[in-house]
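Alright, structures below, take your time with them.
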Structure I
Amino acid sequence: MHAARFLYRLVVIASAVLLSLAWSLPAAEPAKVNVHPDLAFINTSFENASPLWWEVDDSGAVRIHLIYDHERSSPNRAAGHWHFQLQGKPGADLTLVLCPFDNVWNGKPGSPISDRTIGFTSPDGKSWTPVRGKLLEGNLLQLQVHLDADQLYVARLEPYRLSDLEALKTELAGHERVEITEIGRTVEGRPLEIIRVGSPAAPHHVLLRARSHAWEPGGNWVLEGLIRRLLQPDAKRLLERYCVWVMPMANKDGVARGWTRFNLLGKDLNREWDRPADPVLAPERHALESWLEKSVAAGRRPELAIDLHNDESGKLHVSRPEADPDAYLARMKRLEELLRRHTWFTEGSTGSSFHNPGTFGEGLLQRFGVTACVLELNANWAAGLNDYPSSAHWKQFGAGLADVFFEYFAE
């Protein structure tokens, strides 16, 4: 009992001594916070906006810190999507510095930006203008923007949101050449659909998918251009030869949240195609695999499948299979020739040495007997048009695919 009282008194005395010492120390300097006279707020409360935080540095530049999304059971992380609204003084010129872009891919450092990287600005979120970026030391991207009014949207590429897809689906509903079928649900329960254009009894079938990586809207604009072309009166002769099946937005949850690459449970929807998807962790991929199995069983195996992406190269990714590579590579060579003939594609292919059985291209060939590939769309420059990429350019590209498929299935 006496020992306990002694220890209690000792603790009280020690606490009093420490408290008196703390009072005698000089007060800590408060953290310095800069305020920009022309910037009131950065709004990220809307659909597809980026998760981020921001500050003003000593030079007056607005530093925008993007938030990584991470791959499950992996060191891989990705930050490459930005979409936000500046609110400030009309007539203001702002210097934006975006970071971090110290991505990790396959366990190694990587970056989604270069000295060619561009962005887009819009006063209303509808009409977009390209703006050149400047690569700064430390893997930072600088954008100079001007506010004509009290708000300005800034994005990596012209956004294509869930609401844009819903508007297209509403427009297509009831069209005699179109059927929209739900094939599954995302992690958060959003519906996943296949849009069929043409007759399921057509002699040939082609499958297209977009938006497995949330930051890459180019594929959506291409698919919209293709669908609209196939609904024109003169496209009836095209659809007598083939039927198009479209999965327009695989990673809907990531698109809604403004993420970059992975689904909400950290799965890359363009990997592990060499084995069945986990229906819990990757329901978006599981849904498409289940649809493919049913299509093959029904005698409607796609003879060509293309996964649409964005990157900084714009190449056709040809993944060399282990079985019968010569026949596959010959078909890919023919596809590349037709892309050059009927679209503004000029960037070429990865050649015949690329090999990754886990990607969409090789996985579908290996498991389902479907000739498949990945088509990247250059996010910085439409070389075939000598212009910056835009939604209008990509829709034009998609319209050209209608003739690509017509000739591809001619033999």
Structure II
Amino acid sequence: MHLPIYIARRYLFAKKSHNVINIISIISLVGVATGVMALVVVLSVFNGFDTLIERLYSNIDADIKILPREGKTFSITGEKFDKLAKMNGVAVFAEIFEENALFSYRGKQHIGIIKGVSRNYSELTGLDSMMKDGEFKLWMGSQPMAVVGQGVAYYLNASLAQFDPLFVYIPKRGRASLTMESAFGKKAIMPSGIFSVEQDFDTQYVIAPVEFVRNLLGYDSTMVTAIEVKVAGGVDAESIRRSMEEVLGSDFRVLNRYQQNESLYRTMKSEKFAIGLILTLILVIASFNIVGSLSMLIIDKRKDVETLRSLGADNGLIKKIFMVEGMLISIGGTIIGTLLGLLICWLQVHFKLITLEGRGNFIIDAYPVDIQLPDIGAIILVVLLIGYLAARFPVRMITRRILNEDIRGNE
């Protein structure tokens, strides 16, 4: 195999008899390198957004969430739930009660969700680290407090400096009335802080003690709409989830973080796949330059082919020479494109070359980048496969025709 590589390398770097072949070869290499560079950069940016979203949702989503398969509420009495709370690997077992609500603050109103949580909720998520104003405090002595999403605070024009209560209205169960006073339960609660995690979450949620929400709805202390669980460090969350499924049976859904936001994660993966496919198709089109370059090179080196055949080279050796020539272009473009892509990603991480447009309180100020080795490996394999197929076509077709013509000419 050393001889084909040696001759192909000479053909690639040596000056051809027709300068246009050199130009097409350079264009082929640049086209492959550009496509690879684009794939590396774009997929790394998508990975960066995926990582950012996962990090943001880790502040509000539990490792495991238990929901009833039918209905909205359930009681946590019974040995099943005692067994879950004491299960090895369970660090936090939090009670949750969510309900749609109307919020009113100094005459302004906003519809959202009030999420009642137990006292250990701050140990479950990192929401206390996402505070924009005030602090994550659900109780001040015996007085319940609320933590308000930044979007809710914006629509209500709420401020902690005003010391005004937030009024929560929730429809009363089993009652129909034409007046708001009789149709809705109403309670006031003082806000203690404002958090900011993600726009959709911030514009909907107000966090309050679960006792406050239960009392407002008229439920007893055993009723919840969900159980959220934090798994201890170093413990496999999926194995805990499966164990909980076995304990609870078919009456409950036990969801991991991916399942809690399945549509979101599926959309992100679909977008990444679609962009990768589009760039791959562009790379396929760019690889047609390899077909043209090899075709012209084979025609240009026809006399060399005759010389090699006179020296005893068989058809297989001649085809290998031109196949190696095409693969060298693909490999060279892949190496250059990968290195350039990694360089751009490194510069973006350290110097934030491309910033996010617009004004506002963004969580980040530049496009995030996360280089993942499996993606780089997949890019290299795909590009080399495309290069192989692009080189194989002209080598098989044109060399066969030339060799057959040479055979007929010698007869």
Structure III
Amino acid sequence: MPSPMEKTCLAVVELARAGRFADIRERFAPALRGMVASEALQAAWTAEIDRCGPVVTIGVPVSTLPASGPQTVTIPMECRSGSMTLVAAIDAEGWLMGLDLRSSGIQSASTEFTEEDTEIGEMPWKLPATLSMPRGPGPHLAVVLVHGSGPNDRDESIGPNKPFLDLAWGLASRGVAVLRYEKRTRQYPGEVTALPDFTVMQETVEDVRHAVQTLAADTRIDSHAIFALGHSLGGYLMPRIAAATADLAGAVIWAGSYRPLATVMVEQIDYILTLPETTEDTRQALSAMRKQALLIPGTAETPGSMAAPFGVPASYWRDLAQYDPGQMLQAMTMPVLILQGQADYQVTTEDFRLWQNAARGLPRVTFKQYPHLNHCFIWTEGTRATPSTYTIPGHVATGVIEDIAGWIKTGHLAAAEG
């Protein structure tokens, strides 16, 4: 006998099958409802049905009850051409807190690409990876996906959303091979912490080099057409990655910060502290984080401090304090694409403007902004996202994927800015 929360999840499936997405929206918690668009729910459902075909059978719900927070209910569904899973987060009062819909059989059902497990790097830092490969003999264009800050998985999962998975499937469907991998700080957290002089070289740059080498050694890949796409911190580091990585044909800075990491962190915290959705407990935690961020070398309040905030060694912050992304951008000889969501509160249009200033006189650098897209290039209601935005399932905007694929193939965008 399904529990009340499992019945709620089953009802969502039936409402979606009936096309009643406005009714699904009304099942979200009142505090979140204003940020949920029934059109976005419909678009997500339709996209998965287009991939897998109509739902044929609905499986038995499986519930997970964490020590605190919403309960998670998962419902598997078999479709005409594959399978998919609906995951719902439901609070104690029965309100929806988030929905995630993913087609799990797309790689086998897809006529455009396949997926295969692989590895990059060498011991002791070998990393599990996934290669999304367009069908056909090739040689194919390819791109390596470079994570943002934190111990990210290969899909760069955040809440119910997986922007790197969206990019991989979207680009592979358009003829571009994609390599994504577990970040070193996720796969080897203890070993990384023990490094005496840890910097972004060990966190990020070295593994991008290994990923490019893996692609270049694959006869199905055009070794002269390998690109790198860096998100957030990965975008911030892209000029440095390009300088350290041979054989890159071009680079994409995807919501990459330009200002120092500490400056961006403090700005994010100050913004979140102004939001009505921020609880008192969260405010206290953020205030403590702000004090730590101000210890990072290069911040105005404590210039030159060599403390180790957030448990990250001083070597990391000292290294970043010496990094000038604009100067290194000027030295890049490859084409560069810089994209920004205008609703992003984590890396803002101020950073986008600074990239534009740094690229003055560089015709090889192309810019484009997207209204209503957040830090993960997922549609969001309003002009600026909030942390609760990430509890709402969504997908990277199709137009962004098409722009990236088109630029990789031709070096041009249809309505580029800058």
Thinking of I, II, III, which structure, once Cα extents along the principal axes in Å, for residues 213-380 alone is computed, gives back 97, 47, 28?
II
For -0.64, -0.80, -1.08, -1.19 (log10 I(q)/I(0) by the Debye sum over Cα atoms at q = 0.08, 0.10, 0.13, 0.14 Å⁻¹, calculated) the corresponding structure among I, II, III:
II
Which of I, II, III yields 0.65 for FRET efficiency 1/(1 + (r/R0)^6) of positions 77 and 165 (r between Cβ atoms, R0 = 30 Å, to 0.05), as computed?
I
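Read-outs: derived from the displayed coordinates by stated rules, not from any lab. None of the values given here were measured: they were computed from a predicted structure. Cβ atoms are built from the backbone, for glycine too; each structure is taken alone.
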